[in-house]
Structure I
Amino acid sequence: MKPYDTFDCAVLQNRELAPGFFDLTVSCLQAAQTARAGQFAQLMVPGKTLRRPISICEIDRNQGTLRFVFGVRGGGTLQLSRLKAGDQVNLLAPLGNGFNLGDTSRRVLLAGGGIGVPPLLEAAKPFGKRAVLTAGFRSRDAVILKEDFEKLGCGVRIATDDGSFGHHGLVTDLVEDIPFDVVFACGPKPMLRAVAALAHRRGVPCFVSMEERMACGIGACLGCAIQLQGENGPYYGHVCKDGPVFPAETIVWEE
């Protein structure tokens, strides 16, 4: 039995969170029952051959809804940004392997960069005050979901590339004084590599959600290959099927 399926879903809300970033909630009862933090969906765009992969931001099993927060990056996501309440959108979901949250009594560091922040919100829920989000954005105008994490009780520290909000610098600058037992991270590869190195120095497990271009979302097209380290040496896996979440020590980080 497939762990995913296609669903025609009603749009309940679609609003602009920040310039170029949209907050989409759909009714999808069946997918909401099985989806997990860190998984994603492939959204169909009328007139486009390929679906658009978007991380699941929040799951509401009681209401049977999925929330997606995405940035407009091209024609496909532009069309998705124009969806209105009452419209229909077809999803292939839930896809991939998400975060294994494990012991929720642990102190968790959530490290996100830009559009890598949304999938960390669902992961933060069971940890609440035991979680700290360190997030990096281009500028003040690109900061998203800060209040959502704060409502969960999480500590929040923000860095911006231009210094217009929070710390002027890197996400890793914000974490040196934070005690944590596990790391969940999603964002640009250089940030993930730096966060993984920090976790290694601390001797704590780190799980990273990798970003790669993908077409099918189910491992058939082999377009999202990534080099991994196995017991017998390096090999190629696929972000959509084997990830997007991987233990950081299994990633072959390119120099």
Structure II
Amino acid sequence: MNAGRFDGRIAVVTGGASGFGRGIAERFVREGARVAILDIDEAGALRAAHEIGGEVLAVHCDVARLDSVARAAARVLDAFGGIDILVNNAGTSHRNQPMLEVSEEEFDRVFAVNVKSIYNTAKTFVPVLRRRGRGVIVNIGSTAGIRPRPGLVWYNASKAAVNALTRAMAIELAPDRIRVVGVAPVAGDTPLLPTFMGGDTPELRAKFLATIPWGRFSRPEDVAAAVAFLASDEAEMITGAVLEVDGGRCI
């Protein structure tokens, strides 16, 4: 770990109250960044900020709503004066089930949280990064968008969109010196895991683990390490890449 690698940097992490997002926030703080955790779970965000320590701001935000993202951004800019790194981590899924059994409301929610949220944060934060003259956006996609699993059709599609828009954003924003990169984790032992599996039993876990050559689920620290590298100056020549953190799942 590079202590102080992000000294003087300001990072915004959506969905930072738990799971991958919390791990990412913790890593940034340990490496010197000031961090804003944006989460619809305000109590969880406040708890995470308290437990992480350092300069962490907890902000209530529904990333699926542009007005909510704009209000959250105003709080971040008021507190920190700007941003350098945006991590679009917030995500959700429908339960693992046949595609025609997913309700319209569930479908709309998956695409609002997983895809429209990136539109919302781009509309809100890209002008800030342009004024700063540099920046990094990290989108958390999924191996589901590269090697889909049955029963997760609409979730798979939403994450494929995230992986594709990462590359498209990278092309458009490169002249602004804004890098856009992605991380595609395999299923992690986070609060969403039972949703992906359609339940949580030893049998379901064994079935999922059998698809991961490395033999374990991803962990928040795995994703945080990848994000920290991609957001750092060491990765200055990397834009548009989607890094698979998957224990060989996509091979």
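Observations
- If mean count of other Cβ atoms within 10 Å over residues 58-65 is computed and equals 21.9, the structure in I, II: II
- Look at mean count of other Cβ atoms within 10 Å over residues 18-25 for each of I, II: the largest one is in II.
- Which of I, II yields -4500 [helix-only ellipticity at 222 nm (-39500 (n - 2.57) for each DSSP H run of 4 or more, over all residues; to 500), calculated]: I
- With distance in nm of label points 7 Å out along Cα→Cβ at positions 50 and 154 computed over the structures I, II, the top value is the one for II, the highest of the group.
- When FRET efficiency 1/(1 + (r/R0)^6) of positions 162 and 234 (r between Cβ atoms, R0 = 30 Å, to 0.05) is calculated for each of structures I, II, structure II comes out greatest.
Every number in this text was worked out from the coordinates using simple rules, so none of it is lab data. Note that the structure is predicted; figures quoted are calculated from it, not measured. Cβ atoms are built from the backbone, for glycine too; each structure is taken alone.
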